[in-house]
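In structure tokens below, several structures.
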Structure 1
């Protein structure tokens, strides 16, 4: 395999700490990957007067994937650089993998991929204020739907999943939801995947009762946040599962968006960033390295060797990261 290039964007707040941990794990698991570094957010603004410098965009254009921490825009006027990257790179699909890392975090068999539109890249909902209140409009673009379903199919193939379920909206935009449903079944009509669709209400019930019957879940804008919160709770919390934003030729990988205060000074659990790095490796074709990281993290969690925010864990972030690296090396 040709050398792959990854752009590391530590970002602000907890970003430098957790992304540094992920970088160390990537170097241990896939030493042949070329890692380069750029800046976004407040730290970039301090150096260049721009939250997304041209030099960072140049590095993005020549990289195969991006691993990024969050950007703190609380003290800066301007647009969110992460949202700008999604738009400029047309990262139209938002993907999260939900799986508990240890039995004590969840008492059920959950292993689900959630795929939805990335609203920053595919602006589908508009609101405007008028004399009589707020008017909301939902765009349903055929090309955007085709991109989403094609991406969903590719992700299912790469991860070895054969069941795809469309969770319909909540009846707020009936015509748009019907159009998405028709497009879904048309797109998968000749595929080998087992496909079905169901209402958000039915999906929520079955996810709680029989989560093992789900594989890939694809949803529209109005249901994705609800499903994301539900699935996060089913695997032990919202701070574990990383998120990927995928386009036709580029992917942006980030730890969970649940960080609390960006300026809070405390040790940050690097698990989600490490898992983001592993999913980025799988995206670039490093399946063995992805599996090695996933197994190492799961082994740490199953052994109770976690940071203090998880169960009875007592490790510092650095100790946890080193434990993951040691377990990766044992597999090599």
Structure 2
């Protein structure tokens, strides 16, 4: 059984325009009073601010990224503007969240909290060496449940999940929209030549089939000390060379082969131009594939298997995969996940 990993963030695109200033005011929808301390940021990047005492915010919309504007405050419903340059931000009204009660579950959850946390950390933070230096600071806020009938484990969090990445020097605020681990149930029955532990007649087990999560993220620096920043910069540069972000940027610009990627089909290396067609538009590219599965090797000989559920995907020029579940990974890039994620406004830099 192949194991697929889907890593999706909410990103949007629109027509190109020069860098502009985003400014506005955040108020309470009921009282119409200003709300201070609200996080206002560009999804998937390190660009954002906190509203002042009068609820005002102002910062430059980055010209190298076209992504959603997220306005978030504890106790209020999060607002997203897919086209912030066209939105009226002069008075953004935040609606308070109603108290949420845990739903009544028909099927009892047989898994312990410890077991579910292990699965959540593994398939949220990733399994790369970078993930070992990552810590979820508010794991207790994440609610998890496993349904033994459907084989589905889900997780949700009413607060942003705070991830401290000591390897890359980021503090990541992640708004989890969806998290699902789909398991396949297998049944082994005792019989001639088959003796089960403790002489039980039937042994049931669950094997992971697919992992998927969806959310928005905001990156902040862990330290402003020059010595640490140099160390972090070096590690970020190293990661970028094998990252999902670099792959999608190379794919959108039709430079996979030029960037050192080797495409395989039916166990043989093949020419990219004979299997992938890229039609470039002003701010995004439509990428078509000849087949639905391709192994690919990066310049460091890391292998990732690519699975397509359709004939084409859409990727913007900055590395945003805009097609969600239409493309799936297994292998190296699937192991990176949030622990090995870089902001969309990341640029390869020299020390």
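Only the coordinates and a few stated rules stand behind these numbers; no lab work does. Nothing here was measured: the structure is a model prediction, and the numbers come from that model. Cβ atoms are built from the backbone, for glycine too; each structure is taken alone.
Could you figure out which one of 1, 2 the value 22 for relative contact order in percent (Cα under 8 Å, 6 or more apart) was computed from? Write down the numbers at each step before the final one.
Details: 1: 22; 2: 19.
It must be structure 1, since only it matches.
On mean count of other Cβ atoms within 10 Å over residues 86-93, which of the structures labelled 1, 2 is highest?
Numbers: 1: 19.9; 2: 13.2.
Largest value of mean count of other Cβ atoms within 10 Å over residues 86-93: 1.
In terms of distance in nm of label points 7 Å out along Cα→Cβ at positions 126 and 318, which of structures 1, 2 is highest? Don't skip to the answer; put the middle values down first.
Numbers: 1: 5.3; 2: 2.0.
Biggest value here belongs to 1.
Kindly point out which one of 1, 2 the value 76, 54, 42 was derived from, the read-out being Cα extents along the principal axes in Å.
Values: 1: 52, 47, 41; 2: 76, 54, 42.
Considering all the candidates, the number was obtained from 2.
One of 1, 2 was used to compute Rg and Dmax of the Cα atoms in Å, for residues 150-229 alone, and the result was 12.3, 34. Which label is that?
Working: 1: 12.3, 34; 2: 21.4, 68.
Comparing all candidates, it corresponds to 1.
One of 1, 2 was used to calculate distance in nm of label points 7 Å out along Cα→Cβ at positions 30 and 254, giving 5.6; which? Spell out each step's value before the answer.
On the way: 1: 2.0; 2: 5.6.
Comparing all candidates, it corresponds to 2.
Upon calculation of mean count of other Cβ atoms within 10 Å over residues 206-213 from the atomic coordinates, which of the structures 1, 2 produces 17.5? List each step's numbers first, then the result.
On the way: 1: 13.6; 2: 17.5.
This value belongs to structure 2.
1, 2: which one has helix-only ellipticity at 222 nm (-39500 (n - 2.57) for each DSSP H run of 4 or more, over all residues; to 500), as calculated, at -13000? Write out the running numbers ahead of the final one.
Details: 1: -13000; 2: -3500.
It must be structure 1, since only it matches.
Ranked on Kirkwood radius over Cα pairs in Å, for residues 62-213 alone, which label among 1, 2 comes first with the largest value? Can you show the working numbers first?
Details: 1: 18.1; 2: 18.9.
Going through 1, 2 one by one, Kirkwood radius over Cα pairs in Å, for residues 62-213 alone peaks for structure 2.
When FRET efficiency 1/(1 + (r/R0)^6) of positions 46 and 134 (r between Cβ atoms, R0 = 41 Å, to 0.05) is calculated, the result is 1.00; to which of the structures 1, 2 does this value belong? Intermediate results must be reported in sequence, preceding the final value.
On the way: 1: 0.65; 2: 1.00.
Computing FRET efficiency 1/(1 + (r/R0)^6) of positions 46 and 134 (r between Cβ atoms, R0 = 41 Å, to 0.05) on every structure in 1, 2 gives 1.00 only for 2.
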